[in-house]
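Listed next: structures, encoded as C-alpha cells.
None of the figures in this text is laboratory data; all of them are computed from the coordinates on show. These figures come from a predicted structure and were not determined experimentally. Cβ atoms are built from the backbone, for glycine too; each structure is taken alone.
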Structure P
Amino acid sequence: MNFELQKSTAILERSPQVFDTLLRDLPDDWKFANEGPESWSPFEVMAHLIFGELTDWIPRCRIILNNIENKNFTPFDMTGHKKLAKGKSMENLLDEFSMLRKKNLEELRSWNISESDLNKTGIHSEFGEITLHQHLSTWVIHDLSHINQISRVMVKHYREDVGPWKRYFSILRSE
C-alpha cells in the first residue's frame, strides 16, 4: 500500500493554490471553455469540488470513523454543483474552495487517525465496502484528476490555433 496520510494531505492542502494560480482573473473564455456537450468547464469543476467538500469527503470519513450502525454513504449528486454555482464568480468559487478545504483538513487532522482507523469501512452504494484509506486516496486522486481535466480543457481551447505543432502534442491528438 502506497497510501500515507501525511503525503496525501500534502497534496490536498496544495490543491486550492494550484486551482487559484491556474484560474483566478482569467478571461471568461478560459473559465467557461469545455470539451463539448455533457463536459464541464473549469468553472463547473470548481463548483463540483466545493460540492464535494460539503457533501462527500469529510462527511463520509465521519461515517467510517464513527461508531454508528448505518455505514451507508449518501449517493453523491453529480449535478449538485449547478445550484451551488448560481450567481457566483470564479473568484468566489476559488475563495470558497480554499476556505472549505482548509476547514476540512483541520478537521481531518484533529481526528489523529491511526493505522487501524485507515482499515475501518463504510458502504458505498456502487462499490460496497470501502476502507478509510481507499476513500482518502480517492480524495487525492480526485483533486489531481480535476487539475488534469482543467488543463486538458484549456489546452483544447487552443487546439486549432497551434497549427502544424498539433502533431507534437499527444493531448491534441487523442481524438
Structure Q
Amino acid sequence: MDSSDAEPATKQELLEWLDAQRRHVSEQVKAMPAGARRQAQVPSGWTPRGLIRHLALDVERVWFRAVMAGEHIDLPEGYEGWTALDEQTDEDLLEQYASECKRATAAISGMSLNAEPAWWFEDGGSPPHSSLREVILHVIVETATHAGHLDICRELVDGGQRLVLDEPTT
C-alpha cells in the first residue's frame, strides 16, 4: 500500500498518542527527586514543576478549552504559566495537570477532526492551526518535546534514563 492509500488517523488514535505523551511527562516528574523538581537544570531557568504548569495552563487549557471549545478561561500572562506556586505541592501540581488533560479531552469530545477553532487571541490575527486535527497534532508535538526536556533534566539530576543506549562496539 502506498501513502496515497493510507487512512488518516482517527481522533481516538491521535488522543491515544497524546495520552502516551501526557503519561511520559507525569512519570518523569514523579521519578525525579522532589528537590530537583523545584530547581532549574538548564540556563533558561524553567523548572520541572513550571513545565508541568505550562503544559496544564498554556497548552491543554488554552488550545483545547479556549481555542477549540471557545470556553472563557483565565489566561496566564507572560511567563506566569511557567511559574509553579511555592505553596502548591508536587502532588497538587500533577493533579492539576491530570485534571486539565481530562477537561481538555472532554471539551473536544464531540468535535470532528475538521472542526475549526472557536476563538483566537484578541489582536492575534488568525489561529496558526485551522482544525482540531492540526491542534491535536500541535499539542502532541509540544507535549513530546517537553517530555524530552524532562528526560534530559532527569538524567542530569539523578542519572535516570528512560532510553538506555548500549555502549558502541568498536
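Observations on the model:
- Which of P, Q leads on mean count of other Cβ atoms within 10 Å over residues 109-116, largest value: Q
- A value of 0.65 for FRET efficiency 1/(1 + (r/R0)^6) of positions 29 and 61 (r between Cβ atoms, R0 = 41 Å, to 0.05), calculated from one of P, Q, originates in structure P.
- For -15000 (helix-only ellipticity at 222 nm (-39500 (n - 2.57) for each DSSP H run of 4 or more, over all residues; to 500), calculated) the corresponding structure among P, Q: Q
- Mean count of other Cβ atoms within 10 Å over residues 37-44 derived as 13.1 - corresponding label from P, Q: Q
- Looking across P, Q, the calculation of distance in nm of label points 7 Å out along Cα→Cβ at positions 21 and 117 that yields 1.7 traces back to Q.
- Set P, Q, criterion mean projected area of the Cα convex hull in nm²: the highest-scoring structure is Q.
- Source structure of the calculated read-out (FRET efficiency 1/(1 + (r/R0)^6) of positions 13 and 45 (r between Cβ atoms, R0 = 30 Å, to 0.05), 0.25) within P, Q: Q.
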